[in-house]
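Heads up, there are several structures right after this.
Nothing in this text is a laboratory measurement; each read-out follows from the coordinates by a stated rule. Just so we're clear, the structure is a prediction, and the values are computed from it rather than from any experiment. Cβ atoms are built from the backbone, for glycine too; each structure is taken alone.
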Structure I
Amino acid sequence: MVFSKAKLFKNNQSSHGTVCVVPYNDNIEYYTFLKQQREVGNKQIIITSDIMINIIRKVCLERKFHIYKIVLAEEDSEIEYELDKLITQVQNNAAYFGDLIEKIQFLSEQSSIDLARVYMKGHFSNGFTPNLYVQANGILGVNSESFDELTQEISTVVERCLAGW
C-alpha cells in the first residue's frame with residue numbers, strides 16, 4: 001500500500017493556533033522540512049498516547065475502522081504479543097475494543113510505554129478499503145483516495161485534544 005503523507009503542525013500565526021496538515025514528501029530530509037515549517041510559524045505536534053487513543057476512538061468507533069497493527073516506541077515482544085492478540089480479538093468481536101484501549105492506557109500510564117505508530121483500515125461495501133497510520137511524531141499516512149477527508153478529521157481530533165476538550 002502506498003501512503004500519501006502529511007505532518008501535523010500547530011500554526012501560531014493565527015489567533016487561536018489551529019492545527020494544520022502539511023503534505024510531507026519522503027524525498028525531503030525530515031529536519032529540513034521541520035525547519036522550513038518553523039520558519040513559517042508552524043510548530044510540530046507530537047501525538048501523545050492520550051491523543052492517539054482519541055484518534056483511535058474517533059476513527060474506529062465512528063467510522064467503523066479497525067486497528068490491524070500497533071508499533072511500540074520500545075520493542076517488547078511480550079507486550080507486542082498481547083497487543084496482537086487483543087487486535088485479533090477486536091477484529092473478531094468489537095466488544096474487546098474497550099480492553100484494547102485499556103491496555104494502551106495502562107502501558108502509557110503505568111509502564112511508560114508509548115505508541116510509535118498505529119495502523120487502521122476500514123471496509124466499505126463497494127470494495128474500497130481506506131487505510132491509514134498515525135505516528136507519534138505527528139506524521140499521518142493515508143491512501144490517496146481518502147487523504148483529504150481523513151487527515152482533516154484527524155487534525156480536528158488533535159486540535160480538540162490540544163484545546164482540552
Structure II
Amino acid sequence: MNLRSNYSCTFVLPTLEKFEEFGVSLGQLITSSFVIALNGELGSGKTTLVRSLCQGLGCSSLEFVTSPTFVLMQEYQGRYTVNHLDVYRLESELQFLEFGGDELFQGGNVVLIEWADKIKNCLPLSRMEIFLEVVSQHERRICVSLLGDVVCPPLL
C-alpha cells in the first residue's frame with residue numbers, strides 16, 4: 001500500500017546508527033522528481049540525513065556529501081541526479097528565484113533542501129517534509145509529512 005498526500009508520522013530514533021539506517025532506507029525508496037524539504041535546529045542532523053539518503057540513492061564518494069552552506073548547492077550522482085541545497089544564508093525567497101533554484105523542481109532530479117522553511121513559498125506543492133528535533137545527544141525525533149501528490153511506499 002502506498003502512502004499518499006497529507007500523510008504524517010512522527011517517531012524517535014534512539015541512536016545515530018538507527019538515524020542513518022532510516023536515511024538509507026528512505027533513499028532506497030525515492031524515485032525521480034522527488035523533493036525533500038528538511039528543517040530542524042542547527043545540529044539536528046540535516047546534513048547527516050542527506051548523506052544517508054544519498055547512500056540509499058546509490059551515490060558514490062559519500063565523504064563529499066557535506067553541507068553546501070557557502071556554495072548553496074552541490075550535485076551528486078546515484079540512481080538519479082541529486083541536488084543538495086542549503087538555503088540557510090539566503091536572505092529572501094527572491095534570492096532563491098534569482099539563483100534559479102525553482103528550475104531544479106522541473107527536471108527529474110531528486111532535490112534535498114536544508115533549511116527549506118526559508119523558501120517555503122517557492123517549494124513545489126508536492127513534496128516530502130522532514131522536521132528533525134534533538135531529543136538527546138544521540139536521539140532524534142523525526143516528523144515526516146507527505147504533501148500534495150507525493151507517493152511513497154510505507155516508511156515504517
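Quick check: 0.97 is what I get for Rg/Rh (Cα atoms, Kirkwood Rh), calculated from one of I, II. Which structure matches? Label of the source structure: I. Name the one structure among I, II that Rg and Dmax of the Cα atoms in Å, for residues 55-110 alone of 11.1, 31 was derived from. Answer by label: I.
-12500 is what came out when helix-only ellipticity at 222 nm (-39500 (n - 2.57) for each DSSP H run of 4 or more, over all residues; to 500) was calculated for one structure; which of I, II is it? Comparing all candidates, it corresponds to I.
Hey, distance in nm of label points 7 Å out along Cα→Cβ at positions 95 and 127 derived from one of I, II reads 1.7; which structure? Derived from II, not from the others. Structures I, II were shown, and relative contact order in percent (Cα under 8 Å, 6 or more apart) at 38 was computed from II.
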